[in-house]
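The structures considered in this document are given below.
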Structure 1
Amino acid sequence: MKPVLLFDWGDTLMVDLPGMSGKMCDWPRIEVIEGAAQTLAELASSYDIYIASGAEQSSAEDIRLVFERANLAQYIQGYFCSAALGLKKGTPAFLLRLLMSINRPPMAVTMVGDSLERDMLPALALGMKAIWFRRNSTQTPPAPIQTIDALPQLLALA
């Protein structure tokens, strides 16, 4: 069984475009974070990749549609969001329910996201590995969180 990478969606793999509201699947345009396609393509052979999103308006199907539109869906095994799990992202309970859904222990999973509070800290609380995509932050994370400033840097850490 492959290890798992859980990716946050907004501002980790896809840009939360300023001025856009509503479901991303309904936006007139979408934008992929630089390096996402190449990074996912390389990681997909060694990892099972899932999306763990805090999006409250979008369903798992809405999220899948955005990944289809962005030509990234072929790398993703599943999509999890607050609506699908019945819990808000940013808590260990959200991640625990997700882990139960994919039948994986925390130590086999790495969370990759842009939020220290909503992605990294809940993952650490469960014993998962955490890689913080700090694109525009200079904040120093607590150990044992690893950091990247560009998605292709994941290839050396994962």
Structure 2
Amino acid sequence: MLDLLPDLCDHHGDQLELVEAPLLDLGGTAIFFGQVVTVKCFEDNSRVKELLATPGQGRVLVVDGGASLAKALMGDLIAQSAVDNGWAGVVIFGAIRDAGAIAQMPLGVKALGCTPFKTDRKGQGLAEVALKCGGVHIRPGQWLYADKNGVVLSDARLH
């Protein structure tokens, strides 16, 4: 299967919200979906690293990085941790680094962009909070579906 969202939107369009953001496809897996876990942080990936080191159980981490492209909120080591721990994907309203390595990993990754600069870990950031990104409210427990056509959210599992 090369596309998921067109058929999903045709059959369940009234139950879906489109994330309207210029997210780039940066992971090795083009189609991914799962229940949402959230993080809100700014140029500090402490919570991202902590969460992706826990069992993912096919979930998707959504990170509100304040749209900053100055510091990467995920690099290859943290992405590999996500793969090793069974996360389906990561959507970052901010930047990643090590884009070449991440593109080879079996992980769905979307972000606003890339930067070579890492963050300073100060232990800041909030997990499991409601976010407003890409024109939509994103809550823990929602379902996120993503492919090369974009990202949509649903309050219920639709597949």
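In table form, for the structure just shown:
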{"read-out": "Among 1, 2, which structure scores highest (criterion: mean count of other Cβ atoms within 10 Å over residues 24-31)", "value": "2"}
{"read-out": "Ranking 1, 2 by distance in nm of label points 7 Å out along Cα→Cβ at positions 8 and 88, the structure that comes out highest", "value": "1"}
{"read-out": "When relative contact order in percent (Cα under 8 Å, 6 or more apart) is computed for each of 1, 2, the largest belongs to", "value": "2"}
{"read-out": "Distance in nm of label points 7 Å out along Cα→Cβ at positions 120 and 144 from the coordinates reads 2.7; which among 1, 2", "value": "2"}
{"read-out": "Structure responsible for -6500, with helix-only ellipticity at 222 nm (-39500 (n - 2.57) for each DSSP H run of 4 or more, over all residues; to 500) calculated and labels 1, 2 on offer", "value": "1"}
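Each reported figure results from applying straightforward, stated rules to the coordinates on display, with no laboratory input. Computed from a prediction, not measured in an experiment: that's the story for all the values here. Cβ atoms are built from the backbone, for glycine too; each structure is taken alone.
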